[in-house]
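Take a look at the structures listed below.
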Structure 1
Amino acid sequence: MKIIVNLDVMMAKRKMSLSELSQRVDITLANLSILKNNKAKAVRFSTLAAICKALDCQPGDILEFLPDDGP
């Protein structure tokens with residue numbers, strides 16, 4: 001199973017750059033980039049809530065679950 005982060009999709013829908021989101025959420029560009037590029041191993045609920053508030057979306061708009069294809 002895998003969790004996919006669709007942060008770039010929501011940012012494009014809201015026409016918001018990574019640097020603008022970084023300023024609004026008060027998270028470094030490096031940490032947002034890690035999250036955006038699906039390299040993050042975890043995300044704090046407070047971070048997710050701040051991102052959702054800045055992008056006016058729900059966590060399900062950003063996070064996607066992909067189950068394993070195997071038995």
Structure 2
Amino acid sequence: MIVVNLDVMMAKRKVSLTDLAERVDLTPANLSILKTGKARAVRFSTLERICKELDCQPGDILEYRPDPQGN
């Protein structure tokens with residue numbers, strides 16, 4: 001499964017959801033969906049803007065973890 005660590009990177013960079021949403025041109029609601037891991041997809045252009053603003057790599061935000069149930 002893919003785990004979204006956006007909240008960790010935002011905390012490290014001391015950036016609020018509202019500030020980041022404004023900087024990357026997303027609604028706070030859509031950014032929240034991504035942050036909580038409820039998003040089913042993310043555009044590369046969105047990921048690129050987030051990485052630029054947080055000065056990080058995509059792997060800092062997205063992480064693969066094997067499913068413990070083996071599904």
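Nothing in this text is a laboratory measurement; each read-out follows from the coordinates by a stated rule. Remember, it's a predicted structure, so these values are computed and weren't measured experimentally. Cβ atoms are built from the backbone, for glycine too; each structure is taken alone.
Out of 1, 2, which has the highest value for relative contact order in percent (Cα under 8 Å, 6 or more apart)? Provide the component values of the computation, followed by the final result.
Numbers: 1: 55; 2: 51.
Result for relative contact order in percent (Cα under 8 Å, 6 or more apart) over 1, 2: largest is 1.
For the read-out distance in nm of label points 7 Å out along Cα→Cβ at positions 15 and 47, a value of 2.9 was computed from one structure; give its label from 1, 2. Intermediate values should be presented prior to the final figure.
On the way: 1: 2.9; 2: 1.6.
Attributed to the structure labelled 1.
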